[in-house]
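Chemist: Following this line, the structures themselves.
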Structure P
Amino acid sequence: MPGLASKIIMLFLRAQLSGWSEGTIIEQRTRQEKSARIFHIPKHVRSQLINIDGIPSELIESPDSNAGTILYLHGGAYALGSINTHRELVARLVIATKYNALAIDYRLAPENPFPAALEDALLAYKWILTKGINPSNVIIAGDSAGGGLAIATLIALRDKGIPLPAGAFCFSPWLDLTLSGDTIAKNGKHDPILSSSILEMYAQYYSGKNKASNPLISPLFADLRNLPPVYIQSGMNEILLSDSLRFCEKAQRSGVDATLETWEDMFHVFQLFSFLPETTDAIKHVVDYLNRIR
């Protein structure tokens, strides 16, 4: 059963975020950036702005960051989100995992549809390798659309013959932009953030003139053989749950070390809320995963 904090945040999300997708894209982004002001990172966590061939990026690290590098790809339905909206989450991951992190502001749709975000993620990964960091010390991670982008990046790296990272972890990844999963309908009344109509709109923004079933847009439909280990966390109440369930089943059939963990009564990317006991548990499980594949 969900704890009191979880119940309170669910009520807050339903009350405050029901209209998050209203207005123009610029208005939506502005609201998100304003809301990010309430999040602060600990003083001992350092952040450094860098530019990777035109991609605004930020290196986030703590004094204990010596285990490797996480390339973190933020969520936001490929049209919203930024380093600002996810910096606090990335900082918590840096502290817990003892990895440093490279977060990037990849180009957003609808101004920059597929493959812009994927091109930026690939460029950022290759930049990490140019710094002399062994791929075995690199992890790709992301949430929601960023989780789907993380998996698409793995697939593109494999297909291009570029050395793969040690693995990937994703929070509530969006892996099927065709919206064919059964939890789109089943969990519609439970998910306080997403709906099928919202997802349809943003899927079109990102897909542009391409088919949403393109494996680099919807990694669920890709050939998943020879990918590194993948670890996914999802809430049982989110409408994207079937994306994670189907992906992990297919990945395991393809010989991939794929693991899915679910949290009862949890919602989309609940890990953003640091005060939830479920979030504390989830971050510990990320650490366990990284220790296992290291």
Structure Q
Amino acid sequence: MTKPLAGKHVAVLMGGLSSEREVSLVSGASCADALERLGAKVSRVDAGRDIAAVLTALKPDVAFNALHGEWGEDGCVQGVLETLASPYTHSGVLSSALAMDKAKSKSVMAAAGVAVPGGGLFNRFEVARGHVMEPPYVVKPNAEGSSVGVFIVREGANAPPRELARESWTFGDEVMVEPYVAGKELAVAVLHEADGPRALAVTEIISATGFYDYDAKYGEGGSRHEVPAKIPAAVAREAMQLAERAHTALGCRGLTRSDFRYDDIKDVLVLLEVNTQPGMTPTSLAPEQAGHTGIGFDDLVRWIVEDAACPR
């Protein structure tokens, strides 16, 4: 039975300034609804640059961070919350900033023994001029989420994506270029419990478009989830162990989600990135895995609130 949160004032931070604003609004609304069902007093905060003043006036017991992407997931809002000495959810300043930076987080994870793709950082104009590695490869912004600005350059492609050199590109001049790993798209959610991180399950994401891009993630019928993934038991165990190891290496707290590619022909498993602010709707990957292990959505939201602290 779900324990109530009566008397606790929770400010749910949602929306924000990033390209993932709309996704965050959905996550935040779902969490706010759950908190109200649990009896908490809820303030729904569309987080802007006045967030410090807003929270100072509200004086919540907990700030529930449901922001995604730049500014809300990269350590910036976490720094504000630390300055305000406000208990908050998910990961702290350093781990949030580190996980958001794909190049730096890959270096840390590799040093901890986590298999990651190769590749490196390049200037986007250099990448747009010609292949910096043999196709197939992937080009992605170094600090974005939700597969925003991601391109797959297929084998035999004559040229890299032209979008990289356009004035409309808003994702920074440094881009990550890494070898494309064929196979299954997998995800593992991790809860940071009192005795350490615990991986919940392995999900296979099956995209209707063949690539798990923004539309596949959030569009109607864009993808379906298979939990537990139909993969060899040894691979599932390895994915869960690597997710826990990456979570620990990056210093994460609360709830995270690690994304993998598994080439079932070559039997190669690599961790692509760790998300410190995973999607939080009842059908999102992390809550879906929690449900698979017997933790309902409202219970998960309550656990996240009860785990809140400052400093993180």
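Chemist: Which structure, out of P, Q, was mean count of other Cβ atoms within 10 Å over residues 48-55 derived from, given a value of 11.4? Show your work: numbers first, answer last.
Modeler: Details: P: 11.4; Q: 14.5.
For mean count of other Cβ atoms within 10 Å over residues 48-55, the value 11.4 is produced by structure P.
Chemist: If you don't mind, another one. Assuming 18 is relative contact order in percent (Cα under 8 Å, 6 or more apart) as calculated from a single structure, say which of P, Q it is. Before the final figure, lay out the partial values.
Modeler: Numbers: P: 18; Q: 21.
Only one of P, Q returns 18 for relative contact order in percent (Cα under 8 Å, 6 or more apart), namely P.
Chemist: Rank structures P, Q by Cα Rg over 2.2 N^0.38 Å, for residues 152-279 alone and report only the one at the top, that is, the highest. Kindly include the intermediate steps, with their values, before the conclusion.
Modeler: On the way: P: 1.06; Q: 1.17.
Across P, Q, Cα Rg over 2.2 N^0.38 Å, for residues 152-279 alone peaks for Q.
Chemist: As an exercise: helix-only ellipticity at 222 nm (-39500 (n - 2.57) for each DSSP H run of 4 or more, over all residues; to 500), calculated from one structure in P, Q, equals -9000. Which structure is it?
Modeler: Q
Chemist: Using the calculated result 15 for percent of Cα pairs over 36 Å apart, pick out the matching structure from P, Q. Provide the component values of the computation, followed by the final result.
Modeler: Details: P: 7; Q: 15.
This value belongs to structure Q.
Values in this text are rule-based calculations from the coordinates and carry no lab data. What you see is a predicted model; the values in this text were computed from it and never measured. Cβ atoms are built from the backbone, for glycine too; each structure is taken alone.
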